[in-house]
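Trainee: Scrolling down, you'll hit the structures one after another.
Throughout, read-outs are computed from the coordinates displayed, never taken from laboratory work. Here the structure is a predicted model, which means the values were calculated and not measured. Cβ atoms are built from the backbone, for glycine too; each structure is taken alone.
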Structure I
Amino acid sequence: MLKEGFWDEMDSWPRARLDRYWTRRIRRVLDVAYNSLPFYQRRFQQVGFSPSQFRSLDDLRRLPVTERGELLNALKQAGRYPIGIERGHEEVVLCVSSGTEGDVIFLSFPRQWADMERQATLRAHWWAGLRPGGPILISAPAWHIYALGQNLLARALPAQAVIVWGTYSPEFASHVLQAIRAFSPQFLGLFLPFVFSLVAEARRRGLGPSQAFQGVKNLMVVGAPITPALRRHLQELTGVERVVEAAGSSEGLLAVECEVGQGLHLVPEKSVVEVLDAATYDPIPAGQQGAVVITNTWPWGPLYIRYATGDLGVMYPGECPCGRPSPRIKVMGRRSHLLRVGQRSFLPYDVQQAMEEAVGLVGATFAVLWEGLAKGCLHLLVQEEGIDARAVRSRLKKALEDYLDVPVKVEWAPSLPMRWKGVPPVIRREEMGGR
């Protein structure tokens, strides 16, 4: 009999069996890449690698890490797709990987990919608390692979499914809130800032936030890491039983929290993940922040082998109390958003956590200004609306300086874009218009 919350027998495998499963699948991926994909044929030849040398997951270290810029260069040289990393070109579905610097890579997934993606998506949502029977409402930007996975999920589950495709812009909150009120979903999957857009829309209609989320048992949030304090805030604000964090990328990362809530378990059908030194790509101990590097475990579509996703994250040491063998990760933010002030470096997530722990400012909307970093200072633009700015104004600057050990400048603004709430951006003042 399966343990409560487990999707199938794989969730109860010993870790050694999961590693053997991954080793077999990656060996097949490497065989495909070595024999038929020009991009990897060149890379393997450069380092003298043959799939016959791959006997365990540790042997991935024999291969170089591929960065996004190298794929963009391959696209520039080819002048078109495919670029030499894809297997299967007939009856494909397309999605987009959109970089933080505005570059775009198209990904094509053939029909053979669908069975794996369906199984992975079902497992991920089961871990997040989705169950057959009750209505569900999930959303994703239409260009993302998650939108494709949701379509497969809706077809596979014996449940009424409402799927919102398109955009997370706050201006559409009224339509999504109307759908939530009409269908009363038990499971809700949303982009983190959009949760706050729904709360604002509910209040505009004279509803309490808990009324807007009435009947929702599990709220899965994506798009940004959540701090422990923000999780508690969301539960108190919405009245849902459980807030679940999930993370993923079109290239193949997928990780979801279990019921214990101590890190996000890697969904085993998708990718093996390493967290490596961000400068050298050497191995680092679990618990230390580094670059997130993935290797796909399915042999169809675009194959990403030791691919640096552009994220920074932490692998959790040891086994999870839930009993699942899959390793746990916390994706902390984009590498391009790493803030450097003097000898210190940190992410917007760290600043958000510092606000919460230093002065109890939970769920604040703020941005980090690049101009301050250039002057050796952490310059924050913080929204006054919704908080008692007078109570924290006098102590926020010093509290953050003590907590982060860097010079801090705090600037207050009457209001800031709702889309920044929970996902603080790193921007230049010129990008803010008249603010």
Structure II
Amino acid sequence: MSEEGFREHDLDLFGLFANQVADAAVNSSLFSRLRESEEKYRSFVEQAIDGIVIIQDGRIVFANRAAANLGGYALDDLVGMGFQDLVAPEFRDGVLDRYRRRMAGQQVSSVYETKIVARDGEEIDVELNAGIIQYQGRAADLVFLRDIAERKRAEEELQTRTYDLGERVKELNCLYGVLKLMSEPTRSLEEVFQRVVRLIPHSWQYPDIACARITFEGRGFKTDNFNETSWKQSADIRVSGEKVGSVDVCYLQERPVAHEGPFLKEEMVLINALAGEIGVFTERKRAEEALRESEELYRTLVNSAEEGICLVDSDERFLFVNPKLANLVGYDQEELIGRSLLELVPSDEVEFIRSESRRRMKGETSRYETTLIHKNGTPRKVLVNAAPIYDAEGQLYATLGVLTDITDLKKVEDELRLRLIYQTAFAQIMNRAIGIENLDTFIQACLEILGNALD
């Protein structure tokens, strides 16, 4: 026996027992950690939002609750199901081909979109993410299934909105092009209509089969490919409330029904807007033409008038003079523009002219005579009819003056006045001559009569 009182054989047994106890303790700790790890990952799998399935030999051998809920299946019904039965028929061949190639070790896409069949037969859009793992000692396909129905709806809505936005951009470009054409003052109605009709088809949903025509007061403007078909959209052109034509868009081939036949609701809004703009443009062009004709008429009347006509501002500076007035004072029209009227008036009449201008500030018209000095220094007597002119805001803009040259008339008046004086004096002398008694007295009386007449 040893010093401790145990045989050597007993010590060996004790050592072996101690090792077994130590191994058991280690294994127990390892098992506990493994169980904790398993519980952690099991909890992760069970609480995952995405569906998770494991496939072996083409059948589902494991599925989490999210996978069952995704298709409305009971968990027991899903486990054991052939994976191909879960996939929508139109995608089944492609999914199975990827599965077989992946299990064979070939390189295939691990993430792609497909559809699965729910228990009620509804097809659900999913994103599938697959990879090879070892499950229970054998290779298996671990598949994550993510419901992307909302994402697909959002993508489709985005595509629709993007398409609609593109259509609205086309429509705005059309309106912009039309308004730009209509803003160019040198273009005639006919030229604008022909250019507008070429812009229209590009703004419709199917521009490659669209054609357009504008009819206006019996005249037609159309695209080269225009052919009136049953797929037609029209809007009336109205001027001053009366129909004078129309805008027509036709499709040369049938297209799916939309809001009005194959046409969109927005296209009806656009064609009405185009017809409206054409009507407004026509009214404006006609008004401009009438204004030009009226302006030309009045310009002709003013420039050919026998009276001098002018506009002067509040500082008595000429804004406009007609040829007659320029000729009256011996200046060119350009020389008088910006020049003061007071420079052409004798100094002793300046204050009188200013007083007349103050009457215009009060809104009064007046008629008076004054003198203008010709460029060569000779005076010209004129009769002035003056009236205030107001701007659009009701503010005094200028004085309109119509001047009649009365220089020759004043000479005739002076001659007639002098002749009348002489005739009156002669009559008085003749009356004195009757019954004359003293020649000296008669001569003295005649001298007095002539002196009074000359005064």
Structure III
Amino acid sequence: MYVIVVGGGLTGFNIAKLLIEEGIGVVVIERDLTRCQEISKKIDALVIQGNGSNPKVLVEAGVKDADLLVAVTNSSEVNLIACITAKNLGAVKTVAKIAIEYTFTEDIDLTKVGVDYSFSPGTIIAYDVERILELPSALAIQALADGKVTMAEFLVKNDSKYVGRALKENIFPEGTIIGAVIKGEDTIIPTGEYVFEEGDKAFILGKPKLVENVIEKCSECQRIRKVMIIGASNTAVQLAKMLERSMSVKLIDSDTKRCEEISKILQKTLVIKGDIMDLSLLKDEGIGDVDAFISLTKYDQLNLFSCLIGKYLGASKTISRVENLELIRFFEDMGIDIALSPKISTAEHVMRFIRMGGLKSLIILPTGQAEIIELIPTKNAKILGKTLRDITLPEEILFLIIVRDNKLIIPRGDDIVQIDDKVIISAKVEKIKKIRELFGQY
């Protein structure tokens, strides 16, 4: 497989890095010379300086032989033109990152002009926040196997009953399994010998109700009823529109004209013209009573400062968007409850599209070191007809759940993967290629 990535920012770099780790040939097109040099030092890819929407540059990158072009620059227009041009020059498939405003209408079918798949990081973040608010004790939550399986992330606190206990003690309900644990900056694919410590972040999978029960017992968070959102970005407005159906929502922005515009869009959200620095305003608007305080601007400094003010004034839960991946751990150490990265979400969406076919779901864990994936074996898959015990697997690969005929199976050594099974696996990124080979996805 041969992929061209247009845009060498953090998003493009992460996508290129993931592809290279799977043995896929990659060319990166980036306008900035300094950034080109930085990328060349970090990954084994051909890096071309130039405009990815320029036909000459695309031809130089080998677009005629490309199986896929992924355009993820900061310009929606450049991304769309790059995809349309690449498609006309012979690229098999194209993917474009677009601004959230392009998703507000369903009248435009981009596939008709050469864009096979498009996505908006802002829309992805809005849906991520909505899912988190549905189960407030979780740090993150995702559905797999068409909703039959839930994955949730939770924090092991100092008073948790799990501290000092090993997985082999069967400390979690039957029908659930721990797929990964983040300890500091490392991601661990745990065995039964793993012993939990304070500060661990664990990922539990199983039937939705079972997982929800575990998460709810980890913390005494109440149902989210009152939400305050800082900033009137398109992402924030879309989130408010989603939440106002079942929650009391207040949105604060300092731009009078913007407040007037979104007041016409939002039906139940109270839009307030004000400054995040005005502590009296925040107190008057009841910040101390809100269940969730959310800052989704594009500026990390503003998001961090806003959430710190929210915490200081009594907000129960703070959620922040983080553009710089290197700052996620810093945000959490500063006391922000949940730091969401559109870069990680973007990489998940693109990689899911690239692996379409047997791959049904893909979750890249926050450190970027491991993934939780859902696959269906092809009819020629090596894994079929053998017990898991008889399959030679490298370390740091864990079979979590098999979904067969609507039944969830926590696999043991004598279980056999069958055709049409949906299999959920956690593994370090460098082991994903081996898994794909076992499932007949080359």
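Trainee: Thinking only about distance in nm of label points 7 Å out along Cα→Cβ at positions 83 and 115, which of I, II, III has the largest value?
Mentor: Between I, II, III, the highest calculated value is found for I.
Trainee: Given 19.6, 59 as the derived value for Rg and Dmax of the Cα atoms in Å, for residues 131-290 alone, which of the supplied structures I, II, III does it correspond to?
Mentor: Considering all the candidates, the number was obtained from III.
Trainee: When distance in nm of label points 7 Å out along Cα→Cβ at positions 59 and 379 is computed for each of I, II, III, which one produces 4.3?
Mentor: III
Trainee: Who wins on distance in nm of label points 7 Å out along Cα→Cβ at positions 123 and 427 among I, II, III, i.e. which is largest?
Mentor: Top value of distance in nm of label points 7 Å out along Cα→Cβ at positions 123 and 427 goes to structure II.
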